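Take a look at the structures below.
Please treat every number below as a calculation from the coordinates, not as lab data. Predicted model, so just to flag it, every value in this text is computed and none were measured. Cβ atoms are built from the backbone, for glycine too; each structure is taken alone.
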Structure P
Amino acid sequence: MKIDLLQMVEYGGCSAKISPKQLEEILKYLPLPKDPNILVDIDTHDDAGVYKVNDDLALVLTTDFFPPVCSDPYEFGQIAAANSISDVYAMGGDPVLALNIMMFPAAKLPMDVYAEILKGGFDKATEAGVRIIGGHTIDDFPPKYGLAVVGYIHPEKLITNAGVRAGDSLILTKPIGTGVILAGHRLKMVTDKVLNEALSLMKLLNKSGAAVMKKHDITGATDITGFGLAGHALKMAKASRVSLNINLKDVPLIGNSYQLIDDGCIPGASFRNLDYAEKDIDFTADLDYNLKMIAFDAQTSGGLLFSAPPQKVHRILEDLHNAGLTNSKVIGSASMQKEKLIYLKN
């Protein structure tokens with residue numbers, strides 16, 4: 001019997017995250033441990049935590065999991081694993097080990113579906129050079145899958161939200177629009193070609209993008225996931241104490257995502273992300289509404305957003321394109337902190 005995992009969920013992938021506004025409220029009550037070896041914690045809302053082991057080694061620690069983002073169990077496992085591992089790449093680390101996190105409704109789904117999800121995760125982790133050495137499963141509906149990942153990094157080579165410098169250019173390595181495309185797929189407004197483009201991008205590891213960042217000594221980066229391009233850019237601006245100027249017409253889009261927004265296909269996560277970020281954002285008077293909303297579209301396993309000195313941009317883009325990330329583009333710049341943290345324009 002063919003199982004369609006999308007029939008079991010209302011929100012899949014990173015669209016299932018709680019709103020960033022609620023998350024910030026929750027984190028106010030979470031005490032932060034005091035330890036000089038903690039190099040990165042939740043204080044700057046970075047992609048992962050970092051703990052110094054010695055002068056030459058630090059551990060990058062992260063976890064992520066979510067409900068199905070696609071119909072096929074094996075493909076779901078691949079995407080969930082790629083998304084989980086991405087946080088280590090965004091910090092400049094090398095992912096090494098992982099544990100499975102699985103919530104699976106054993107009475108509602110055959111066990112071969114469970115096996116296919118785990119196989120998808122295993123194969124994608126293997127592609128990344130990550131060894132899955134265990135995990136934990138509970139009986140729960142709907143199914144959810146992801147990884148807890150450990151990576152290695154040199155303590156002096158961290159890439160964080162706080163590493164953006166005024167004058168830097170902003171580079172994005174993957175097009176956006178996965179949330180809109182997946183919502184459009186549910187409404188039968190998306191062709192198989194466009195859906196497959198989105199799925200392929202979600203399965204694409206950020207490994208090659210991270211290698212380019214490390215080659216060029218990048219210090220400020222994040223990956224674009226559930227809070228959307230604008231939401232994650234805002235976290236970078238806050239941590240780095242700069243303002244970011246984003247030209248939305250330069251942002252690469254997946255398939256017909258612009259037209260889907262124009263037709264009214266706007267996922268609920270976009271409005272939650274907008275509600276969180278709009279007080280810190282300047283929207284130019286002539287801003288295209290469709291581009292505005294796609295800037296808040298929740299991405300699953302999105303690309304890297306990083307800053308670089310302008311004199312390095314040509315070579316960086318050349319390296320990204322040669323690595324197969326042909327959609328990589330400069331989408332804006334950083335400036336000294338102004339009244340607003342993010343400035344969105346056409």
Structure Q
Amino acid sequence: MIELKALSKTFKTAQADIVALQDINLKIEDGEIFGIIGLSGAGKSTLVRCINLLERPTSGEVLLDGKNLMNLSKKELLATRQSIGMIFQGFNLLEQRNLIRNVCYPLEIAGVKKAQARARAAELLELVGLGDRHESYPSQLSGGQKQRVAIARALATSPKYLLCDEATSALDPNTTQQILSLLKEINQKMGVTIIVITHEMSVIDRICDRVAVIDNSHIVEVGKVSEVFTSPQSEIAKDLILPKALNAHVGSRMLRIVFDGQSSYRPIISNLVLECQAPVNIMFADTRDIDGIAYGQIVIALPEDEKMVSKIYAWLSANEVKFEEAQTAGKA
């Protein structure tokens with residue numbers, strides 16, 4: 001288990017002190033995929049770097065399976081870091097090394113014998129779908145393939161924890177989905193605890209069990225993804241869940257319909273329109289089918305007729321469909 005207690009981080013500059021994190025308290029259980037989400041500058045990347053002490057907190061504790069990393073010697077910390085893998089947005093591969101030697105690199109640092117290291121690297125490249133590209137170089141790969149190599153390298157020392165700092169931000173949507181599926185598979189097959197740092201709620205919704213929302217250096221909300229997605233409590237979580245494009249429609253009355261377990265074959269929007277005789281307009285949709293179950297959200301613009309709006313609300317309630325009025329920036 002990873003536990004952060006009263007963790008704070010302040011960067012000192014010539015002009016002023018910059019508070020990046022303040023009084024962070026989190027528990028991340030073994031085996032879960034835990035998301036940390038926030039806007040740029042909120043402190044999320046600093047937070048994940050404090051977990052393995054790439055950034056040393058100004059105060060507080062970082063406990064890894066009950067061991068306070070802040071109290072370890074340099075040698076002890078280096079040994080402990082072998083149980084914490086990390087992947088980055090920019091891949092950070094060594095361009096002069098082919099793929100198998102990139103994956104071998106952390107094993108070389110750990111003093112693993114060459115034959116054993118190459119066997120482990122080959123096994124991991126097979127796991128990430130690049131078993132036939134041992135001799136290729138990073139310059140010959142797509143962004144998604146580079147990230148797969150980075151994941152293989154992060155797993156080389158058989159870590160218990162894997163930190164992902166904006167690991168999909170540089171990838172297109174299809175490649176992002178492939179990488180998230182790979183991370184889910186690694187979590188399930190290898191039991192690796194994964195911490196995902198992102199500014200995209202769609203990433204959190206697709207892969208994480210629980211999520212912490214960070215805003216202005218503070219954790220403002222923690223909970224199961226299904227609960228935070230369905231009923232966000234903080235303003236920043238609401239902003240992250242709804243697409244920014246909806247802000248262009250300030251003044252429009254919109255309704256957010258949440259799918260978190262309904263049958264994918266149930267035509268909710270069609271039935272609503274037909275039975276309520278309501279000419280609703282779909283403003284945004286992000287839904288997916290998982291084994292016949294629908295997950296995601298649809299935002300519709302409500303008609304101006306209040307009687308029709310009341311009818312829509314009554315129909316959704318009667319059919320046990322979760323919904324809420326969508327608040328866009330600038331709307332009271």
Structure R
Amino acid sequence: MQKGIISLKTPVHVTAWAALGGKKEGEGPLGGRFDLTDPTDRFGEDTWEKSEAQMQKQALTLALRKKGYDPHDIDALFAGDLMNQCTSSAYGLLGFDIPFFGLYGACSTAAEGLILASLLLESGQFERTAAVSSSHYYSSERQFRFPVEYGGQRAPTAQWTVTGAGAFVLENAGSGVRVSEVLPGRTCDKGITDLNNMGAAMAPAAIDTLTRYFSESRYKPQDFDLIATGDLGYEGAKIVRDFMGEHGFDHNTKYDDCGLMIFNREQQDMHAGGSGCGCSASVLATYILPELQTGSLRHALLVGTGALMSPASVQQGQSIPGIGHLVHLEREAE
């Protein structure tokens with residue numbers, strides 16, 4: 001029997017988080033909320049791939065420091081990125097000596113990591129876990145499109161891969177922002193083959209997940225202070241708004257997309273907005289969790305969306321499957 005919404009009976013909390021960003025992220029609407037931004041995008045390294053690995057290392061170090069933990073206080077670590085074989089995560093977190101689960105969910109990796117980290121905490125097998133994800137504009141362009149030095153023209157529907165990393169500490173004790181429900185996504189493929197329009201490729205998965213959630217849940221869209229997909233950008237978010245509206249889910253006033261929240265699309269010339277594993281992770285760590293912590297938000301849905309293609313699949317003309325993982329976060333009642 002297929003499982004739907006998983007309600008966490010044992011409280012699981014996100015107790016600490018940290019975010020790093022690059023130059024354009026620091027210039028965006030959330031720039032002042034990052035723990036650290038680097039205007040060179042290099043983070044002290046001589047290659048972009050090493051730079052991304054360094055972002056993960058520093059993000060997790062900062063998140064642990066906020067709780068006074070060292071790596072041996074963490075029972076398991078879930079991490080991923082956009083690079084082949086998740087090399088940024090593997091190299092960046094190599095020195096932490098924590099049991100490691102490498103993930104590839106493309107832009108949905110932050111939500112995927114939170115789901116797996118939360119479920120293993122609720123099972124009682126672990127007491128404290130961490131989730132990390134990242135992306136880097138220059139390393140991603142080199143892998144999936146062309147090196148930036150090539151000077152290729154970006155299509156209007158293209159998104160800008162976020163140079164960012166987010167790290168999260170989760171515990172089954174204490175208090176803070178609670179993970180109350182999760183809904184793992186299902187792979188959806190509607191035949192989109194345009195690498196420069198990943199928002200359209202991912203939008204069906206977001207719609208599938210949101211439709212399932214509101215069909216099975218006791219909640220309605222208006223019960224949430226924020227419903228955030230991450231990250232569909234302008235093109236994908238418009239598809240979600242239009243489709244969900246036609247099916248009676250009037251959530252336009254509560255709905256936003258991480259790819260639109262992290263940049264000022266017009267002023268920064270971001271075309272369709274942001275994308276990448278570091279996009280929703282950065283927005284989660286700089287905006288959603290802090291706003292829940294202060295009480296400005298009380299209930300939020302994050303639907304982490306990812307385009308599950310590879311350079312080889314795109315070059316062979318295959319369509320781009322999408323995924324959408326849902327996490328229900330809430331401020332615990334005082």
Item to complete: Output the label of whichever structure in P, Q, R has the greatest value of Kirkwood radius over Cα pairs in Å.
Response: Q
Worksheet item: distance in nm of label points 7 Å out along Cα→Cβ at positions 51 and 267 was computed and gave 2.3; which structure, P, Q, R, did it come from?
Response: R
